[in-house]
Structure formats: C-alpha cells, structure tokens
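Just so it is clear, none of the values below were taken in a lab; they were calculated from the coordinates. This is a predicted model, so every value here is computed, not measured. Cβ atoms are built from the backbone, for glycine too; each structure is taken alone.
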Structure P
Amino acid sequence: MENLSQIDIKSHLHPFTPISEDRTPGRIVDHAEGIRIRDQHGRTYVDAISGLWCVNVGYGNRQIADAIQQASRTVSFAPTMFGASNEYATRLADRLLRLCSGASGMRKVFFGHSGSDANETALKLARLYFLASGQPMRTKFISCWDSYHGTTLATASLSGLPGHHRNFALPDPSFLHVSAPDVFDALTRRGFSSEDDYVDFLVKEMEDTIIAAGGGDKVAAFFVEPLMAVGGILPPPSNYFPRIKEVLDRHDILLVIDDVVCAFGRLGHWFGWETTGVQPDMVSLAKGLTSGCVPMSATLVGERVWSVLEQHQDQIGVFGHGFTMSGHPVAAAAALANIEVIERENLLSKGKDTGNVLLYTVRNATRYIPTVVNVRGRGLLVGIELAGVQASEVAQKCLDLGLIVRAIVGRNTIALAPPLITSEDDILKIVGTIRKVLVESNI
C-alpha cells in the first residue's frame, strides 16, 4: 500500500519544486500550532519563516478559526461583482482604509486571493489610469532586480528573478529592471564611499532606465517593496525612497508599494510602506492579511488614481477586472479577526520589540563566526549573509535539527521571519540552532 508521501509525489504538482517524480519525499504537515508544525512522521519543527512569510499571528489562532467557522455557516459565498457585496468584505474594506487613514490618501480597496493577483490588479489599474488620462503610451513598468512580485505572466515579468523568467520566455519587453538597493554590497564590494554616494547612483540609474524605456511618457509605474524579502532581506538606504520618489514625480510615474510581506506587523507597523517616508499611489497586500489562514489579497487604490478613474467614469464604463472569489466572505471574516488579534495582543509593538531582540541576538551570536559576513534587517525580517558556506546547506542542516529557515540563494543569505508571537526564549532557541550549524560548518 502506498504511503502519503508516495501518493503526494505521484499526484501533486508542487510550486517551485523539481518536476521529477524521483525526488526525495517532502515534508507533509499534519498539525500546526503557535510557531511550531508537525509532519506526518510526528516530528516537530520551529518555523522561523512563518510558513511563506505569512503566518504573522501564529498557527491555529482560535479567534480566527472561530470567525472562519461562523462566516462559513452564515454566508459561505457571496460574489462582489455587479455592485453586490457581503457584510464581511464591506467591513474589511472600511477597516483597511481606516488603518491607513490620515495622510495616506487611500480611497478604495480591491480584493483578490494572492500577492500575485494584487500586483496584477495594480498593473492593470496603472494602465487604466493612464488610458483614462489620455496617455495611452504609458505601458511600461520598472521594478528591481531580485525582487519578487508574483508568478502570473505579468508579475513574473515584473519580478527581477532570472530563474523565474527562463522557462517561460520572460520578461515581457514592457518590464524593465533597476538595481536592488543592497547597501552592504555597495559599500563592501562595489566601491561606493557612502550610502549617499550609492543613492546618487541608484537615482541616476532610475533616470537612465526611464530614458531607455523611451522617456517618462512611456512608463506607467515603479513597483518596489518597503524592504526586499525574497531578494535577500535588504533594508534600503534611509533616503532611498524620498530620492527615488522625486524622480518618479518629475516624470509623473506612479509608485506602487508591494507590501505583501512587510505589512501587518512584520516591520512593526500596520503597513511596511509607513517606514518609507513617501506616499504610494497604490499598495499590494496579502500574506499577513489573514495570517495565511485562507487565501486573500487586497490592492489599496490612492486618491491620485481613484480621482482620475472617477472623473472619467463615463468613458471607462464597467471596470472589467475581478475574480470569482474577490471579497470572499469567509476570507474577509478571517482578515477582520486577524486584525483584531493583532490589536488585542499588541502585536505591532511586540513585533518591533521582538525584532530588535532577534537582530541583536543574531549579531551577538555570530559576531566571531568567519562565514557570517553581514547581519541585517528590520522588525521581524532578518538576513544572515554568508561566505564560504552555502546558505542552502545551512538551511538543510537547520531543518535536520528541527528548525525551518529560508535560504536566499542569490545572496547566499539565511532569512528569518518568525511569527509576531515568537517569545524571547524561542528566539534564543532559533539563534542557538543557527549558531550551532554555522560553528560546525567552520570546523
């Protein structure tokens, strides 16, 4: 009789996994609670990457589970197309706008299922905005190399990951890329004398890329994360966003903040873009919106974009974009409960404080390990860049010891993004395991 692992290999096409059926059986999770998961063999792991950067309030939160159950019984499905809605989606849209009230200028919320489609929605809204504005030639987009914005044809092109391009004849020529803001690399390997010197370079590169695109009247938007996650945990220079925003404003280019990883407490704020010092025109959300309990995303639409769409509503007619599950009541109920948990348990402040402890503890524990060349991060996003040992090998050895971390192969970096509920004792265990592996790797 086949076991579960054999059935999985035969029947399940996994994302970002070798296609061969001869691969080693993977981990099949059968229970998860707090910051720990258990596999089909009964082995328990500490999850220091929050699933896929998403389980912000931890696994198995009872309040969210109860909200999902209640919504499933009350209204298991209600479409939001053709002007219809449901109470959960309506209240969630209002709640999100109130969370970013004040100077944010956000006006509308569009719901989807994943970060990929949140960015896809922003891409289409940017094109619609310029079509309505009488600028139909603005069809190009800029993002950073090594950034991750999704896996649809458009968002994979938008992503700056060559490995995501090569098997799909991407990127589309409408998508251009600029350097990721990697301060450590710039100052230690590329000869820049200061962060300001490096930002000058990045600003000029942006200007040159706009020219290469055919000029500012050909570019619709720049997509960027508040802190690049998949790209290697890269906190940007302090004046990066204000300087880049000046360039975008001069060319009337929209700024879209991909906040899929960084929002809902990951950087100690409701939204990661609050750390940038600039005002985005649109914001993409997912992952921590429901803490991974059910699929949901949101695209926040700012005043600049919405006012033009509203002004040209007769010309536009029907907004021809959406999904069957947009604003799904069960997902919206989960998101509302997730926000309540973050508020009630003061997880924004806790995430910021715990993040400071994590960063300090990692730096202190790895200070004299020669293979550790840089430790960086903000909030509960920390990266450990290595030399002389492969991050993928370190991640596997951590897994063998019951710790899940993520290897960022392109920058040979171990990424940490534990749930906001992680205790200081758990941080000591996480860092202790990593230190043990790194010390043994140096022998």
Structure Q
Amino acid sequence: MGQNGAGKSTIFKLINGSLDKKTGVINTGKDATIATGYQVVLAEDKDLTVQEFFRKYFNDDSVFNIDKQISEILQVVNLKAPLDKKIQAFSGGQQARLLLAAALIQNPDILLLDEPTNNLDAEGIWHLTTFLQEYKKTVLVISHDAEFLNSFTDGVLYLDVHTKVVEQYVGDYHDVVEQIKRKIEKDNMANARLQKEAQAKKDQANVFAHKGGKLRAVAKKMKEAAAEMEDEMVDNRKEDKAIKDFKIPLQDDIGGVLLKINSVHIIENDEVVVREENVELRKADHLLLAGPNGIGKSTLLEKIVNGAEDGVELAHGVRIGYYRQDFSNLDFNQTVYDCLIEAAEEMTEQDLRSKAAGFLINGEIMKTEIGNLSEGQKGLVAFCRLVFLKPGILILDEPTNHINFRHIPVIAKALDAFEGGMILVSHVDEFVWQIRIDQYLDLK
C-alpha cells in the first residue's frame, strides 16, 4: 500500500531485477523464482502473437511446444484467445488477463501482481480472487481496490511517501487501516505531551537566562533537555492526502443533442458485428456504457473521439475530454507542465500551478516527463487536464484504474456534478453508484 508515486511499482522492479538498486540489499530465497504481472502491456509486446507472448515469458526452454500450457493457463484467467492473434488486438480487460496469465505460466515461487484488477470486469475479478485464495506460494499485490485486497490478504507493507519508511502490519486490509489509525492517534498524543514539556522547559530556560550568573548554566541545560525531548518526538506518518474537490467546467455555448448513436460495431465470437442503436446524448446527459471484457467498449470510445465510428454523429464544435485507460492519448515525452499548459486557455501561471496542486501535482512533478510518472500520477494529470480543457462531452474509460481509493469519492463527486454530456465505462460498481446516470447502453 501507499500513495500514488510512493514507489510501489519501483520496489517490484527492484525485487525482480528489472531496475538496478542504488543502495541497500534485496534478499530472496535461494533459487527462488520470481514472476511479475504488470499493470500494462509493454510496448514491445503489443506486436507479438499470443503464442509468441507466452513463449517470451515461459521459463523452461527445454519445452518446445507450450500450447498445452497456454491453454491451461488461459482457462485459469477465463479467457479464450487464438494463439495467432496479436496482443494489441485484445481489449484492455483481455490484456489484463493475458498479463496475469504470463506471470502464472511461469509457476513462480514469488508472484508479484501490480494492480491486477485494473480493466477486469466483475467475472474477471472473481476468477482472480478465487485463484489467489487457493494459491500455495508467496504473493505480493499492489492494488487500490480495498474489497479485493480484503478478500485474501494476510499482511500489509505500507510505503510512507512522507517519511520514506516501510511499515509492516499483520491482518487483512481493514485490520491494517484500523491499526494505522490507532498508531497515528497514539503517536500524536505522545508528541503533544513531549511538545508541551519541551516548551515549558524552554520558557523556564529563557527566564533563568535573563537573570544571569549561575542560572545561565541551568538555562543551557534546560534548553538541551528540551531539544532532547523534541528529538524523541515520533516522525509520525502523515495521513494520505486526498486530492481537493474540483469542478470540470463546461464548454461555452453548447446545447441540444451533442452526440447521436445510430449503430455500433461490437465483437461477438471473434467477429465484428454491427448493431443498430437509437441513443441521443444531450447536454447534462450521463450515459453508462456496459458490456463484458472484449466486446468493444474501449474501441467504440476511441472511434467516437477520432470521428471514425460511422454510426455516430457528433454535433459541430463540441469538444471532447477523453480519459483513456492506458493514457496513450498523452505525450509521454512531454513534461507535466507542457501537457497541462497545452490544454489551459487564458490561465495565469499562478492559477495553473494552484489548480495542479489540488491534484497533488507539485513543482517537482511539473518538471517530470509523463512517461516517468507512476500510473496513478498519470491518472491525476489526466483529470487535471480535463479541468483545463473545458469539454462539452466527457468520455471516460475506466477512470478509477491506478487511482488511490482516497481520491475516488472526490472524482465521483466532480463527475456527478458535470453539466455536459458524459459516456462512462467502469466496472467498479461502488464508483458508478456515486455518479448520476441518465442512460444505460449495454453492448452485451
């Protein structure tokens, strides 16, 4: 556990050796094998076929034909995938299952899973949870999904972004949250007592110092004692910060029907099928787009944004704010500052930095290239950019992926209040329930 940017994914890279450590020691069991289920498919893997993808990650070169192993592991993650199909042709949810399967096929002693529920529908999460509950080896999981974590965890490592200390707790997720709360309260009480005693000694020392003579020596000792008390104060773990409440302003001078959906292309039995629809999205209409992994939700959203879906009509001049689940609509070579200033119109430098700070984007992050941010930080940058963009329509594809659970109620509140049109895809029911939904389109 830990805030976005605390270093959770970085620690996984240090453990599996994909990142060289600068200092310190990492100890694993002798001959222990390690496999990692990453958050996103690597760019160089997207052009691989399913068979090539698994061959890359299968760790036994003595087995020439691994089709049987691929078939068995795909059953575990509940995915049907032709061996000659390219990875990039799968949906985000299907790619999430492939990433998990690529780790599982290695049968590792230590399994590292980085945000494994991202992009998974309810059925996929159920299969993953069941698998982890029955897994007999060591598993380390990074996740912002509280209910998922609580279903199988025995302990928690907390990365404190403020103190840079790793804290270890025993129990499931909810137990740990309560332990952390009690520890903070205890430390705060101890600090308050020490601060009060130290201040009393300082005040008394100042009185003695002004009286001169031998009392000056007493005053010096009292100041030293006060300093020792302050040193004893616990460097307390600060509460994780949630982003500030925000509003996504609406594009000026729009109204009526913003978007009309006459037909859509969906995937049925690996075939593209055209389905007739009759949906009108007006100003202030919020539409929930539903359907299982692989049916074509993300593809439909991308085509709407790019004007490439023949059966969809976008009103002239309507600006779309697009939150893409893999952030590939952002320029990873841009700095955060350049990314935000590009979307901001007629905004002073001070206002831009002030609004960005509300999304926990500080001066250091502003200078960082998008590609060097954690996935959670990319998500916060994407939301901040939507505020500057002032869209007429929001198109949001799994906007809770990678986001710290403390931020999610704030994001839901902002989306619920958005006065423009909205198309939302999300498999997180607790998130959707907090947002006003006016229309429902199920592609199943």
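Comparing mean count of other Cβ atoms within 10 Å over residues 105-112 across P, Q, which structure shows the greatest value? It would help to have the intermediate numbers written out before the result.
Working: P: 21.8; Q: 18.9.
Largest calculated value belongs to P.
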For which of P, Q does FRET efficiency 1/(1 + (r/R0)^6) of positions 193 and 273 (r between Cβ atoms, R0 = 41 Å, to 0.05), calculated from the coordinates, equal 0.05? Q
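If you rank structures P, Q by relative contact order in percent (Cα under 8 Å, 6 or more apart), which sits at the top with the largest value?
Details: P: 21; Q: 16.
For this comparison of relative contact order in percent (Cα under 8 Å, 6 or more apart), the top structure is P.
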Comparing Rg/Rh (Cα atoms, Kirkwood Rh), for residues 17-208 alone across P, Q, which structure shows the greatest value? Q
Where does the value 45, 32, 18 come from, among P, Q, when semi-axes √(5λ) of the Cα gyration tensor in Å is the thing being computed? Q
